[in-house]
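Student: Given below, in the form of structure tokens, are the structures.
What follows is calculated from the coordinates using simple rules that are stated; it is not laboratory data. Since the structure is predicted, the reported quantities are computational estimates derived from the model, not experimental observations. Cβ atoms are built from the backbone, for glycine too; each structure is taken alone.
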Structure 1
Amino acid sequence: MAGQEPIGASEMEPLVISLVQGDTRWHDADANREHYGALVRPLAGRTDLIVLPETFLSGFTNDTAANAEHMDGEGLRWLRNLAAETGAVITGSMVMREGERCVNRLVWMPPDGRHALYDKRHLFRMAREHERYAPGSERLIVELKGWRIRCEVCYDLRFPVWLRNRYNRQAQRFDYDLVLFVANWPAPRRHAWRTLLKARAIENLAYCAGVNRVGTDGNGLDYAGDSAVLDVLGQPLVECGAVEQVATVTLDPAALVAHRERFPAWMDADDFTLAD
């Protein structure tokens, strides 16, 4: 089917995405709501999608008892109100209590408040995340302005089979057009972060966005930021350094469709089934 535009591609509009690379306050949800709110509010009316880092209300912590949010708690209410105020989708992850367990939960919050959720699938064993959190099992793909967007959290970036973008010949569409990662990715492994973001864009014939934090957390870990949006060739459309900043870029659907038609590697991909 090379040369045939996938169904729905013509319905995609340019998508404006804003990366909020912040210095998350350690174990202080009130301070983080104030801080990230101040970074986000100037984006009102200027963007479609605002991306915050992983665990933006607490930092990447194993002290879940003291820092877990609840689905009926202040964190989610704040995010809902901020999305309504800015008129944009806002996403990022929070430490969330779900019954007797805790999860690292990404929340996709549109302005109308009808949110979607993704629980981090791959838990970072090196930091004992698997001892404090329960893993998720369901993928999250959402739609915005005709774009299909796959949402992931930090360590998920290292697992290409989980992230493989497949072409559905019956529906004549790809699983997703943009994959985004929210992260607390420490500076000593920044080369892997930057390299893997490029690889995920290239191999999946999709745009890729990654938002990391900056600063030093309560465990003494330094974060270099390096948030970026990459095109389908793995070339940066915007790159952030190691300082707190907000970066906005517009994604072009025509460039994506043209590349998929010109370079139809998806037609030669291997079929497989994932087992939980």
Structure 2
Amino acid sequence: MILNKRTISPAFFKGLLFLLLILTVVTFLLPVYWVFIKAVNGPIAIFKYPPDLFPKRFSLDNFRNGFQDYNTVVGFLNTLKIVAINIAGTTMVSAIVAYGFARMDFPGRNIFFVIVIASILIPWDVKVIPQFMEFSHLGWTNTFLPLIVPMMFGFPFYIFVFRQFIIQIPYELDEAGIIDGCSRIGVFFRILLPLLKPPIMTVMVYEFVRSWNDFLDPLIYLSKMSKYTLSLTIFYMITPFMMDWGAVMAISALAVLFPVLMFFLMQKYLFGGLSFSGLKG
């Protein structure tokens, strides 16, 4: 039987779309919900079968065990240190580099910009061995330098976001600043930088999530427990012998909580920065 388009009301399609959205949301949020539920349900309830979809009791024992029995505090502090430095460094450097591509006319500008953006296409697997050999030769293993120094040269995607925003700012503002005696650096810091709040917030959110969730780079370069990041701390909590699943769930819940809070606090700047940068229609 062939359905006639006229016999199907728009309400049916809206209902079907709404149902699809609900299923998608449940699929993505169920693992996160499960982590939080088991984190506050106590050490014993995690092995209960059949499991409870809603906690019948609340307990902070898992969080206490996670902080007492593992190197969690050090992992949090190391991660916060790396995140703070990366956010400050890569945001400022990416904005300055983007200003050069957007405002300064020099030979090969477009070619260099294409090369910078094309570097995003290089797989991480291709770069990891040469980078490890280079950082090992410099004696940077078991330090935070391999996780910080590369970001101090900017990040291609962030440079693109800043450039797309800057080229939409009238160039007459630059000319007015130059006429008043500002140098190029003065124009950037005094005139353009205050106008770059949306892309700055966007880059800060992206870099926070990237640095906070980074796992492979710390796994490669850090082997001392005193240098572990939060992701490594959680990874080494999972062992074949005597593993405290409740503590793992508790610390994982805290690790998830920080990026979620950052997103909700900065979401209006995030979407604003993307729309002004031409990444959102």
Structure 3
Amino acid sequence: MRYFVALAETLHFGHAAARMNMSQPPFSRQIAAIEKTLGVRLVERNSRNVALTPAGQHFLADCRAVLEGFDAACRDVRLVAGGMKGELKLGFMMHAAHSVIPALVRLYSEARPDVRLILEERIPTDIEEMLAEGRLDAAVTFGAGPAPHLRTQLIARDRLCLIVPAGHRLAAGEPAGPQSLAGERLIAAPATVAPTLRTAIATYCASAGITPHFAFEPRLQHTIIRLVQEGLGVALIPQSLCGDLAEGVVARLLVDAPEFDVVLCAPRAGRNPAVPELFAVAGRA
């Protein structure tokens, strides 16, 4: 096709052969071979000039379209291999959408505008499973200690804060301590959903010798907030969620509030070349 396009654009065997960095006799044989394969005459030639036949004119348009598509495919495959194009599946916890995710997505999209980010909002245990199964390329989740199979980068620290219904005895005054939770109906996600949060809550209560009473155990933090709004109990939730509470819900600081790491992680065995740039921009999110 490139041989034919060169001839069609120059209408001169010698000039076209020179463009293709070859001598004229083998170039002429290539054109003859194309016509033989197709079973049609593409050019009319005599000792003075070369002209395209109607079939040759049509073939020229098709050749240009095919070659343009082929060249684009070659460019794209290099861009994908270099992490400049393609897609990246990023998982994240719900409360990360209120803190680090918006800035991280913006910075990555600016750095890699041709990489399609597929965002998956999931509970922490789902994120862990999806990373292990290769259904996520990377994720923002709780730091859970050493994980040799994961590349991990700290991107934020969060802490627990207390939320209570407006009018609750703990809705005003000094920051609450763990002893303040004695006798309270707690609302929290189960350990099978958010083990880091559940352990932090239980440990905080235990520091004052209190056995927590978990009245309700919904999976999602937004559901927890709504149940508190209805006066069904109190909750300890990530502070990153406390800036956007439902009406009638009051956030209170905790004395010696438990802290936990929020990390960006990805499988070390992952092969998506778009992932390294995500780590590069994460420090600025």
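Student: With semi-axes √(5λ) of the Cα gyration tensor in Å coming out at 40, 31, 18, pick the structure among 1, 2, 3 it was computed from.
Tutor: Numbers: 1: 29, 20, 18; 2: 40, 31, 18; 3: 68, 17, 14.
Clearly, the read-out refers to 2.
Student: Which one of 1, 2, 3 has FRET efficiency 1/(1 + (r/R0)^6) of positions 112 and 184 (r between Cβ atoms, R0 = 35 Å, to 0.05), as calculated from the coordinates, equal to 1.00?
Tutor: 2
Student: Can you say which of 1, 2, 3 returns -6500 when helix-only ellipticity at 222 nm (-39500 (n - 2.57) for each DSSP H run of 4 or more, over all residues; to 500) is computed?
Tutor: Details: 1: -6500; 2: -21500; 3: -12000.
Of the structures listed, the value fits 1.
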